[in-house]
Each structure stands twice: as structure tokens, then as C-alpha cells.
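Take a look at the structures listed below.
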Structure I
């Protein structure tokens, strides 16, 4: 079985430690969510995996072979990010044609179908596209290359709500039809939460969580009610964050709720975005 292993990877830029001893396994046929605040190291990690940057130390493997400068193995990966690797004056339709030269399984018919769905102007030069349509161009390419590992760095940047919904719908349809690994890095966590199977949370260049979405969400709960009653309930419990609105308070607690609950309190599940915020708030001293 083919998988990618990030082994003890670190990377520094001048005085900034972008990644610190990162270890990570990316398995076949799984949709990952790579979550982190701005500057957490997400893009650096994706660029190193895809040989766009070299690690300061450590290595990236596919199976037992290094991915670094390994053309045969790198052809099984595709990274869609803000960097445009096509010539400045190239039109979208020509970019699709040239992509097939490097990725022989690129499905030009499917790319054309998606272009029509998104109303992507294929006769325009890539550099003349709006931010949203540049994202759409990259996403269509990523969905059409048909490689085992697809990395999507902020894929919905500049997209309106309808296009974001359409993109995630097409991604999950393609995954269901012909499974592959997708690593989706996004700030709009709530919208992507329903398709993410495995959550990777990175903060300050280190992986702080890496587990199935369901088990991560089942690891805690939200308790809400009058502030005083909530405060009494959460004593001696592991609390990762709180919200206060007027006299009402919500606390995000690791573990399982104990029943019966004190009068006035209610329990709900944590959503992925809220859990991410509270986990990283803790690390940033908020």
C-alpha cells in the first residue's frame, strides 16, 4: 500500500521556525483536513511534501523511497496552491492541454465539463482571471489529474458560497467514484467539516492533533447555561475554552458529560471549527 511519511521534518526561514520535528503519515484513499492558524506551517508542510521546498532536516518518503527530487513518485502527487507554475501568458485551455503532458491520466473531458459548470472562461489567460476563478482553475486541474495524492491549499479562496458548495460536492462525488487521498488546508473549517475523515491540526510548526474526525469530536462536549451553574459544573474538569454572552456561558469540556445534569444546563456536541478554535486558543494563551 502506498502512503506518504513525513519523518522528523523541520524548516526555518531566517529567525522563524516554520516546522519543528514534524512526523506524519498520509494514508491512501482518505480525505484529510489540515487545519491551522495563519503562519502555523500548513503551506510550508505542503510545499515540502511536494518538493517545492527542501526541509532543513528530516525527510519525506513514499513507501520506502524519498520523494525529494524523485520525478516518478512526485508524478503521483499534485499540489494546488496560489503559485502559478504555468507561463504568464498561457490561456486556461492551453494549460489543461499541457498538464496532460506531465500527468498522462489528466481527464481533459472532465476538466471541460467542470469548466462549464463553474463558467470558467477557458479562452482567457490565467493571469487575467480573478482570484476566485484562479482558485477554480486550480481546483478543476486538481480534480482532473487523477493521481493518488492531491493537496489543496486554501482551495476556496475567493469563491462565493455557491462555488464553494459546488467544489466540495464535486470533490466528494469524485472521491466516492474513484477514491484517492485529498489533503485540504482551509480556514473555512465549518464548510469542509462534513467531508473531512481525518483531522490534522498544526500550530507553531508542530502537529498537535491527528485523529479521525469522529473520535476528535467525540472527545469532548459543550455545556451551556447560567454562568454560575456552568462554573460549578466544570470545576475539576478539563476545560479547553469558554464563551460568555450576557449571563449565559458555554464551556468546552474534554471527556463525557455526567448525568443527570444540574438544572438549567444543556449539553451539545462540539463542532469542528469551534473545537479547533478552542484548542489553538489554549496554546496561544487566550
Structure II
């Protein structure tokens, strides 16, 4: 490949192997130009001339910060508030009302995990639906939001977005859950503290040991496993089943499926699954 830096086929294969080993991501053959574009900035930052030298740096594992920058550069973070709206409709109309009915008989504890939360729109959307659907008092609700990319997590935890990000939300929802910036912050909005307080943001590599054991009632892992090969998906879904409650729920992305990957979940339709007892 002609360009500012020397980037051979061997270099590309090394990058594929390294990101696969670190994060479980399976880069397709057609991603070579994307890899060159995104990692060239890292070579400039480190004063390197060849991808071979950059791969050597990564494989020493002596620079944890650079490994983090490498992963950040190669992960994709496309998200929006209430993306794949049918999931949130099901949460509001079916799942949470059922939990309210069951709550009258016992625990009113609810634990939700947004795995691959990106810049935070997903967990904040979940929090809005929960606050709008559950009684104001008497429920212990906590949301864990994790991502591999430390940069997007910083944005998520801050909870400040360009106002254009909420232009498609209902006005009543905007008034209730967002504060509009003024002065130097004009054109920005901040998520209300009532939602931010529900969520704990943490960096997590899904391929490594998980520090939490659950149990979770609901897991959202949407548009994440499309980057993993089938054996990795099989392991991941098995681990999700292990941290879910007996009949817990798993939401995956519109282009993802558990068919012939795991038998530990039963499909409910529209990429919603329930853990098999």
C-alpha cells in the first residue's frame, strides 16, 4: 500500500491478530484501508515510520496506554438515543410492567447491564424508560454501562451532547430529562442528574475476566458481537447467561442472532431473548 507509512500485508495480518487477541474483534479482509487510516495517527504520535515498528511496540505489552489507544482507534462507536426503538417499546410496554406485577410479590431490585455502551445514549435511553415506567419510590434500580473504548466512556459519563442528538425525541421527554446549555454551552444539552445517578460507567474488555458477578435482570449487548467470530460469540453468550437471573432477558442488535450459536436463550422475537431455565 502506497502512503506515508510502510504497511505490508504482513503488517495488516499482525494488526488483525493483535486486536483479535486483545479484544476478540475479527477484522475482515476488506478493512485494510480502514486500519491504515485509523492507525496512521498513532504512528505519527509515536514518531514511528513503519507499521512493523508499531506492531513490535504493541506486542511487547509494555505500554498499556498505547494498547488502549490502539483498541480505541479500531473500535466503531455508532449510536443514538433510542436506537432500534422496538427494544425500548418492549421494555416499556411488556417487560417493566411484568416486573412491577412480580415486584408486588417479592424483590423490587432491578439490575441492568449495557454492554458496549459507547458514548452513553443507550444506557441513558434505558434509564429514561425505567424512570417513566416504574413507580417513583420503592424500587432499587442500578444500571451498569461498560465499553472497551475509554474515550467514549468519558463522553458517556459527562452526559453532555450536541443538541442535534435529541432532535427526534418527544418534546415532553426533552423537557423532563435534558437541560439546555446557555452562554458558552449554547447548542448543547446535559442529561438530568436523576438519570446520571442511576448509571455506573466502567471500562471493560468483554474478553477478559468480569469483575462483577450479577445477577442481572436485563442485558443489552447490541451491535457488539458482529465484530466477533462464532466461537467467540458462543463463549460470550454463555457468559451472559451465567450472570443473568433465572429468566433474565438479553437484547442484541438487529443484524445479530443467537441461532446455532447458543441454546441457553429462547427467542421472543425482534432480537429479544430470554434465558432458558
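Only the coordinates and a few stated rules stand behind these numbers; no lab work does. The structure displayed is predicted, hence computed values, not measured ones. Cβ atoms are built from the backbone, for glycine too; each structure is taken alone.
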Practice item. Using the calculated result -12000 for helix-only ellipticity at 222 nm (-39500 (n - 2.57) for each DSSP H run of 4 or more, over all residues; to 500), pick out the matching structure from I, II. Key: II
Exercise for review: Assuming 2.3 is distance in nm of label points 7 Å out along Cα→Cβ at positions 86 and 102 as calculated from a single structure, say which of I, II it is.
Suggested key: II
Review point. Of the structures labelled I, II, which one yields 28, 18, 13 when semi-axes √(5λ) of the Cα gyration tensor in Å, for residues 118-237 alone is computed from its coordinates?
Key: II
Point to revise | Which of I, II yields 2.0 [distance in nm of label points 7 Å out along Cα→Cβ at positions 38 and 142, calculated] | key: I
Exercise for review: Kindly point out which one of I, II the value 0.95 was derived from, the read-out being FRET efficiency 1/(1 + (r/R0)^6) of positions 70 and 206 (r between Cβ atoms, R0 = 30 Å, to 0.05).
Suggested key: II
